[in-house]
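Participant: These are the structures, in structure tokens.
Values quoted throughout were computed directly from the atomic coordinates according to the rules given, and no laboratory measurement underlies them. The model shown is predicted, which means the values in this text are computed figures rather than measured ones. Cβ atoms are built from the backbone, for glycine too; each structure is taken alone.
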Structure P
Amino acid sequence: MAKEEAGRTEIIPVVADLEALSAQRAESDAAVQKIAEEGGVLLKNENNALPLSAEGNDTVAVIGVTGMSLASGIGGERSYGTIASMTSPYEALVDLLGEDRVTGEVYNDIIDEAIPEDYLFTAADGDAHGAVRSYGTAGSEGTPIVMQGQTFYFGAVDPREMEGHEMGEYAATDATIAFTTGTKNYRNGKRGNAFPAAENSAYTWDTWVEAPEDGAYSLIYESMGGSGSMTVYDGEEEMGNVSGPNANQGTQYYSSIVPTETGMNVASLDVELTAGKRYHVVITCAQEVANKDMQVQLAWITPSMKADNEARALKAAAGNDTVVVFAYAKVSDPGMDRQSTSLKLDAAQQEMILKVAEAAHAAGNKVVVVLNNDSAVVMEDWIDAVDAILEMYYPGQRGGVATANLLTGAVNPCGKLAFTIPKKDEETILTISDEAWADWLTEDEGGNTTNFREGIMTGYRWYDANGIEPQFDFGYGLSYTTFEYSDLAVTFAPAANETAGFDVTFTVTNTGDVTGSEVAQLYLGEAQLPEGLQSAKVQLAGYEKVRDLVPCESREVTLHVSERALSYWNANQEELTEREDGTKGKWTVATGARTIYVGAASDDLILSAEVEVG
């Protein structure tokens, strides 16, 4: 139901014109793939780990669930993309390098199996196998998740009867809870048996799971098309619960970084179980999405499965020339105390990187980490254990192809960081001290109040002001080639309606062996301002992507420093100043000496010139 924008967009009748829809999809694929390729940032590259050679016989191991399945995005108020356009990084690398050169393992994450009938019982004792299904759901509050300061309850289900049946009426005894239907693929090669949307189903399952061995299990609730929950009990005591939201069309999954192969949301509960003991599991699911069959499955990852998954991954790490480990950061809001706030990958992700790196390096192999995340990741625990790091963020529906292209050098990385990455959790504006935390988050009668006292000193400007060296600074990013900056010239050249401004000209030269693009950046040095007003040591004032420089090619670049960039907001001024164009404000040109810098990042400023701002 998208609105037509006159003169720009054209309504495509989906049923009547599939050819036009296909053309639109191809155009979208090309655009999102280019964005992912140009946005990927090469953070580290030692020992010639990258690019992966497209020629020769060197082998590659892809390890991690987001390498084997595409982590295109994280949902919410955004799209995951078109499933038909999605290719995993593993599949894309196979296409580029050949099936005989690439192997893949998930390590130990999400990939599970439905709990077999042999381990499901209809009661706490007795020999009858299965899960008792009854009509209706008693309702559940769902799982509270804080996003952008608001609390949402995912998986909440209202008490609901199923038409034509009383609440709690016996429906069936199912051998397993494994009602799945295929999207791109069928599970285990068989067509699924999901509940048709037209039935408007609402069911509750009661079963007792008998643990085959001692140890740490993941009990997993998978769903699509309906909302529901899974609660696990040890006798009368609740061990935990998870909920599944109304995952829609296989693209809106909230509990996991990727869905199952049939598109289901994956909500996992980690529990310690004792061999031979039975645990009560209650599952609910109620139809929520029109025209989408309701899928629901009770699955697990047993200790033996975990050990086997890990062993296969470590064997692959030891047996291939280069190991590409895919790690992801779970989305979370800061906790309510400084100690609970972390920018690190979770413990399981870090353990995977370290164990895989140890196995690979012991065999003389190289280790590359690819990150999927939405903000800075602190790497102090593992950065020295790996040879290369490629930051891919959440790369969209063609992210698998984009990742493979960057890893192999089919596309030369040219992205630069849009934020600063600290070395330690304790080195952020909130966590630098107990006093900083207490000042930022205070409690009053109305609840929590957040105080923003940093003014303009955010990001790299805060690190500069406090003399803290980050892991990677704003604007940082490597390439498979090298660039040289030279011939800086600055000319006083106010643009129309400006009283101050400069044109800054310089030359960028590709001094390496392959074609590449460089994001050249211009910064202004500190201004002398009235007391009480802030000026950063350096502040970005312009940039340009110098595209596709072939080896030895030079290109002249001119960037304009505007009057606004040379100005500050004069908070000491009482009245607003009205400009000729009718706008009002307190912007004031900072007069006096100023340094103009040009370079590759905020901490790699290669050229400089002094100017006088009149």
Structure Q
Amino acid sequence: MQIKQRVYDEKIVGELIADGTHPLLARLYAARGVLAKSELETSLSGIIPPEQLTHNLTMAKLLADAIAANKKLLVIGDYDADGATATAVAVKGLRQICTILKSGAQVDFLVPNRFEYGYGLTPEIVALANTLRPDILITVDNGIASVDGVAAANLLGLQVLITDHHLPAEVTPNAACIVNPNQHSCDFKSKNLAGVGVMFYVLLALRAELRSREVFANKAEPNLTELLDLVALGTVADLVKLDANNRILVEQGLRRIRAGACCAGITALLKIAGKTPEKVTAQDLGFYVGPRLNAAGRLDDMRLGIACLLAETEVDAMQKAQTLHELNMERRNIEADMQDVALSALENIEVTDQYSLSIYNANYHQGVIGILASRLKEKYHRPTLVFADAGQDTKDGRLLKGSGRSIASLHLRDALDLVTKQHPKLIIKFGGHAMAAGLTIREADFAAFQSAFEVVTRSLLAETDLQSVLETDGQLDVNEMSLQTAWILASGVWGQGFAQPVFSDTFKVINQRILGEKHSKLILEKDSMHADKKRYDAIYFNYADSLPEHIVAAYALEANEYKGLQTLQLQIKYIQKMPVSS
């Protein structure tokens, strides 16, 4: 791995400081592409107006008409954290509006089991939904690829309203309305809204439409800010880019959680993960809450996760959060076993000669292949696709479900699209983003796909793209290496596309001891201009090898709490050994 320092414009840093930004934060923001303080807006009034999202006003009118006509609305969700939070936002928001207006409209949701029905609004899911006798289907975090499913719904006389954020194919569904910042001809400035963010924008437009119809006369308007904790969770967990618009949504959600004003489900999931809601960070949502919520969709049924988010009492939420926690522990064990099998299989393959990894094992669990792909991608820094038995037979043979993760230099969905153009019958269906995608192929075609995907990745990547790079924010002055700095950084919104600050410097290893046979607890010494040399506690997770006396370390600052006392600790991300000075 290569350690590379982020670059920034000193002029921008100076301007940010002059506008009142903390000097260290000014440097960090400039290195992440911030050009002016206006991009650091945190109030909800700073988001892009809902009316600028293509077709959002049309969607609002259709929903307002449906509520006025006492229609039965059925939200069709997805089985990941974004889909779960988007479903919860849709159900909570629409039910709140119906209650205020004393409408007879009904709002329910359906999230079909992924192992039985697959992904998206398929004809099979439409048939299942139709048994509930809805008037309108509202998709959240899915639907943009559901051409056949929407056609099936139209034949049944069901109106389909699509809210999604995934990239569309050339042909889009014939729905009554589609709201998706990434759909063709949409000029919405933020293409990075998560599915939950899109649904929140729809509700904002719906409230404005109802306001214009004067239906809130002598009534309290719905307080949609109550949904921002869910919006923050789904946005962070789905790993969408935290652009200025998304950072506002996440910041506002974090404030509600810290203030104790969030839903019982998120509070329960935080507590069961050992996290204090009052001190929650964006990283906590991504590393602790998201995986537990996702475990329901990966191993069981996401209805459990959504029920946790919709729980109205602390007792109910804690019971469901405990079940989700247990599912997540099971998921981690399955993942570890699958990773051992994968690494063993790769021992006989010269990975350095390949530009991609495509692996299949009939015993892999369908719900965990995405995580395994992510782990292997991190280890080998190659676009990685992992396949499992889909449990389906066709006239052409057994089907495989694949899940992929990519590196920054390769747009995974576009790469799969290129495979399809070169080999039209190889991929049955696919979809996704630049960094993640899913697909279905025939088991008999696995070797052919493996070869075709390797050819495509070689055509799109340079050898230098396969070199893993760890970007850091350079050195910290000894006065900046403080507990106060750790607190300042922890309060910020960091994540995908707006990376958590990581610094790098040379240290002398004063002491190293191994914790739990796999972690290194360190005391590091940093030279300074002061007469004394500063020493710091540090932790390097999942590293137990002996270290030399002198190292270059990439690290994050964190506040380590023990028995109520907080001290500064360096969390080591990577260590580069260096020769001892002569």
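Participant: To which of P, Q does the computed value 3.5 (distance in nm of label points 7 Å out along Cα→Cβ at positions 45 and 413) belong?
Facilitator: It must be structure Q, since only it matches.
Participant: Assuming -12000 is helix-only ellipticity at 222 nm (-39500 (n - 2.57) for each DSSP H run of 4 or more, over all residues; to 500) as calculated from a single structure, say which of P, Q it is.
Facilitator: Attributed to the structure labelled Q.
Participant: Starting from the value 15: which structure in P, Q was relative contact order in percent (Cα under 8 Å, 6 or more apart) calculated from?
Facilitator: P
Participant: As an exercise: semi-axes √(5λ) of the Cα gyration tensor in Å, for residues 101-452 alone, calculated from one structure in P, Q, equals 34, 26, 19. Which structure is it?
Facilitator: This figure was derived from Q.
Participant: Something else now. Which structure, out of P, Q, was mean projected area of the Cα convex hull in nm² derived from, given a value of 34.6?
Facilitator: Only structure P yields this read-out.
Participant: Who wins on FRET efficiency 1/(1 + (r/R0)^6) of positions 85 and 173 (r between Cβ atoms, R0 = 41 Å, to 0.05) among P, Q, i.e. which is largest? Provide the component values of the computation, followed by the final result.
Facilitator: Working: P: 0.50; Q: 0.95.
Once FRET efficiency 1/(1 + (r/R0)^6) of positions 85 and 173 (r between Cβ atoms, R0 = 41 Å, to 0.05) is tallied for P, Q, the winner is Q.
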